[in-house]
Structure formats: C-alpha cells, structure tokens
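Heads up, there are several structures right after this.
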Structure I
Amino acid sequence: MDQPTTDATSPRGELRRNPVSGKLAIIAPGRAARPHGAPGTGAQAAAPGAETTPAPCPFCGGNEALTPPEVEARRPEGGAPDSPGWTVRVVPNKYPALAGMHEVILHSPIHDVELEDLGDDDLTAAIACYQRRIGAQLDAGAAAATLVVNRGAGSGASLEHPHAQLFATPVVPSLLQDELMEFDRHRNRYGTCVLCDEIAGSGERLVFCGEHVAWTPLASRFSHELWLAPAAHVADVRDADPALLGGALRRALVAVRTATAGAPFNLWIHTAPAVLRGAFHWHIEIAPRLSDIAGFELGSDMAIVDVDPLAAAAALREAGGALRRRQNDRRREE
C-alpha cells in the first residue's frame, strides 16, 4: 500500500499509508476535474475575465441527465428513474475518491434548501436514506462508512447545492480507529462507555438533551464545535429513529448556523464499522470553520481554539432557544 501505483491521469483513487506517521491518505488525481460552483448559481466558476454562460447545476431538479444514473430516489408521486419529481436522490460521485465507494446524497431538488430547512417528512426521509446507504455499503464489503456534509466555500465544498457524501473505505479510517481504541481503553479501566461519561459530565457545556443530546466537547478542536449523540448507548446510527434524529439534527444545525452567523462547517457521522469487536457509541460531529488550520495544527495534529467550550455552549443554547421560541409562537398562532 505504501508504493504509489495509480496513474496520475486516472480517475480511480488509491488508498496509501505513510509508513513514518501511520496516517492514511487517498490519492485521487481525477477529483481535480470536478466542477466548482460559483456563489449563488451552482455554476462552474469561470477564469477571471472570461465570458461564459453559467453551467447548470447538476444537482438541481430537471438536470438529472448531468449526473451518473441514480442508485435510489424517493418520488412521492412516482416517476421513472433519473427524472424529475424526487425529494431525495442518491447518485455515484462522478469524481470518486475511491471508485464505487463514493456516493452523493441530494437532500432536495431545490438549489438553496439546507438540511435544517426541510419539512419534517423530507428531513426524516433524508436521514432514513443516510441509514440505508450506510448499510448498503457495509453490506457490500466496506470496512467502514463515513457520511459527511460540507457547507460553504471554507468547508471544501465544490458545489453549492446542499448535499451529503458517503465515503465507504476498505479499512477503518484512522480517526475512527483512534476512537474505537479510546472506547476500549476507557471500558477496560472504568467499565463504562467514554461517550456516555462525556455526556454525563458535560455540565454547563450541555446545549440540549432528550432522546438525543448535544454538547460542546471539553477539548474542542473547532470554535463552537458541537457533538450530537443518542442519550442511550447505541453503537450503530442505523438503529436511530430517523424522525427523532432529524428533529435533533435540525435543532443542532440551526443553533450552529445562528451562533456562528452562518459560517461554513463540516459535519460527519461516526458509526460502528462493519465489524465491531469492542464498545462504541455513534455520534455526529459538527465543526464550524471560523478560522483556518495553520502550520502548528498541521505539523503537530493539535488544535488551537480561541473560544472556550463553555462560552460556545452558552451561545449555542441561546441560538437553539430562539428556534424553540419561534416554533412555540407559530403553534400558538395556529
């Protein structure tokens, strides 16, 4: 795995391991050709000074022919595959990091509808789709599946149309493997789940609780970083009720968007790998990108965060409370 074998022009990515650090990397030259959306249009950005007609967004309803054939879709009114009328749609990534193991999940045919802006039924359907696709990739032989949402130019998103990406990998990614080791180490020492104990000890870092709990980690790696997990000890996100998870995720995303004034962010789901030999507790991590990652962070793999997690939690609670108050006002008006 340490020796490069991929042709520089091949769209097929290759997983490699650095023998010095042990870190894994996917070398995927073909992804350099993927389109980058111009703000507000979903079009591919043109070179400075160039005159060009904006290209249509391949993820918008009516442009289904611009993507690879769909893997699955939800069409409440029926209809043929790869045609309009869908509310959630899954297609293979046209520029995969790893061929056959990289999917795009489109939350809506409308260009500017974010996850938290979806209606309850559509958000539940999107979460259920996440669960099915994670299961399909694990059942097909992947060692692990990582679902991510990149929002905003500062997050690394190349197209503006809201979507998630599912990366299935033939090995367990290093960060997830590190978490699995910490779960086992904590259980062997204390006989308990490290994430359950983290939630129980969150104190003033707690943002909200119920069937799902949101809190700011004591050792946050990002300013206003927010974690979301089930209050009960559950290893696999596929066991979550998609309606309940959707409601909690909406609340978390609105809190982050409000508290950070709409800053770019990354979101990922850590769920049990295909073969789980120890303890685990699935969770979602939301990482606002309020500052750039600089040399020390890259060279040391240590974060420098300029907002105390207690202050971040207070801001997120206030933002989430504002959403609750607006919802209650609407209910009273109805």
Structure II
Amino acid sequence: MKMRLLATLKAEKPILSAPMGGAAGPDLVAAVCNAGGYGVIPLWGKPADQVVAGIDQLRALTDQNFSVNLNLSFPYREQLEACIDCGVHGVSLFWGMEPKAIARAKAAGLIVLMSVGSAAEARIAADAGADVIVAQGWEAGGHVWGQVSTMALIPAVVDAVDIPVVAAGGIADGRGMAAALMLGASGVWIGTRLLASREATIHDIYRSRLLEASEADTQWAHDLYDINWPDAPHRALGNSTSQAWTEAGCPAPGSRQNEKEVIGHRPNGEPVVRYQSYTPLPQTSGDVEAMSLWSGQGVAQVREIAPAADIIKEIYLDAKRRLEAASSVL
C-alpha cells in the first residue's frame, strides 16, 4: 500500500503536509514538494480567482504535484471547479462527507484525498471513489473531526478499506511515522512539526510557545475558538483565553466573558476578537498569546526551527532506520 500511495501521489516520500490555514502558504507547501513529500495547500474560503492565484503562486515555486484543500462545510463548488480548470493534481476534502464532491473531482481526473474520523466514514469515501483516506486522530492540532485516537483509528480504517490510508494526528517525528506505518498506514500527515519550519507563516510568539510546550499543554474544545467557524471542535495550546474560559466553567458562546473584545489586528488592519478562529501571522499585532494557537499533542517532539525540507528528510530517515532496526530484532 505504501508503494500504491507513492504511485498515486507521484511523490518520493510518503509524507504529506497538513493544510494548516494561515500557516501553510506556497513557500511551505513547495518546500515539502521539492523535498520529495506531497504538499497540501489550504485555499478554501477564498473566491475562485484567489484559488487560481494561490495555485499559480505554488506552481511558480515547484513543478511537483500537490493537492488543494477544500472545506466541505463552507461553499466549495466554485473553488472545486477552479481546481479542475487549473488541472491540479488533486484535492484534499475535509470537514464533511459529500460523495458528490468526490465523484465530481474524480470525473475531472483529479486525485481525491478524503479526511475522516472513523472507519465508517472511510468506507463511504472509498465507495464514492476516493483515492486516499486521511485518518485524523483526536491528537491532531487545529480543527479535529473525530473523537478516536490515532493509535486506535489507523488499524480500524486500514481494515475497513482497500485504498491507501494516511495517518494524521500526533505524528511529529520518525518514531511516530514508524509507529503509524506499523499500524498499517501507507504514509503520514505532518502538521504541528511543520509549524516550526522556517517557511511557516506564523507569529514568533506562537512559534515560541510551540517550542516550549509539552504533550499536556494542548486543550481540545468544541466551541472555544468558534467565531468565524462555529460548531467545529479543535485543539490548541492552552493560553490566557482558554484558562479564563475554563475557570469560568466553559460557558457557551454568547455568555463568555469579554466575547467581543478586540485583542489584536490582522496585518491588513482587520480586528481579531477573543474566541476567534484565527492563525496569528508574522505581522499580527496585539495580544498574540491570547489567540487560537493551534497545536497537536505531538508538540512535545517539536524543539527546534528548521527548513521544511530538513524536517521531511529527518522524519523519513529516522522512520526508515527504526523500521529496519525493528525488523532485524523481530
């Protein structure tokens, strides 16, 4: 299945970059592609012309294949048609299950990666024609679709479908990749570790918090950072906002203290309010520590900043060494 995944993606290494909105721009995705991995660029939520512009920007940086990430809970049809018109290699679909979207992309000749949180969803996606299943465990950072841990989810999904499965959630080094492959995954989906890449477009305060965090410093919540994206469970680093919210008894949206408080501004001057779903960019101003600092539980393995290409190489070679060592022992 690993070879089938590589043949499908036309990549050298079974490592995919997670489509971290705001953090994974063309530079990061191109660096992953050029290092032999498979990049996934988040372009959902943008008008079709901006989707085309994003694709063009990425193509100017790499001649390798990549996928465009689309969110099925937001308007996506025009964006999908833009991807088809541009002839991208593939699309990565998440946050919902719409067989019609899979069928449309497949009919146009695109490769389809479908993110799921259960074996049942994986079967639906496979039956609809998906080429690759991305099984996201509960340990994942950012927006988390399911409730099952990676350790339990991967073998269940692998047993449920006859297409390659990519493991996502809590994987940040070669040990994690080796473990995922031993569980039956064909490849891995890396997010939090790549936030500490030089190419990731995040604020220095955010990056510093990641480098200092332990595996116990993230918090899963259903509706903490829900402004701009309601009803979307997520995992982020604990901070002053989450601490005050927890101490108040985790009140529901509409009854949280300081709910409309402006705590900063985007680089373009637009306000960022408390509890907003927003990735702090390098030029974001204000109380960055109090914003949504997305992170998975694998953050404990993130201890240094490095070029994305070096991160991909390190994870791949370490996983290879560990798997070879394990085979010789067993």
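Every read-out reported here was derived from the displayed coordinates using simple, explicitly stated rules and does not represent laboratory data. Quick caveat: nothing in here was measured; it's all calculated off a predicted structure. Cβ atoms are built from the backbone, for glycine too; each structure is taken alone.
When helix-only ellipticity at 222 nm (-39500 (n - 2.57) for each DSSP H run of 4 or more, over all residues; to 500) is computed for each of I, II, which one produces -11000?
II
Consider the structures I, II: one of them gives 6, 27, 37, 23, 6, 0 for P(r) over Cα pairs in 10 Å bins from 0, in percent as calculated from the coordinates. Say which. Mind dumping the intermediate values first?
On the way: I: 5, 23, 34, 27, 10, 1, 0; II: 6, 27, 37, 23, 6, 0.
This figure was derived from II.
Comparing mean count of other Cβ atoms within 10 Å over residues 232-239 across I, II, which is largest? Each step should come with its number before you reach the end.
Values: I: 16.6; II: 20.0.
Largest value of mean count of other Cβ atoms within 10 Å over residues 232-239: II.
State the single structure among I, II that was used to calculate distance in nm of label points 7 Å out along Cα→Cβ at positions 80 and 264, giving 3.9. Write down the numbers at each step before the final one.
Values: I: 3.9; II: 3.4.
Considering all the candidates, the number was obtained from I.
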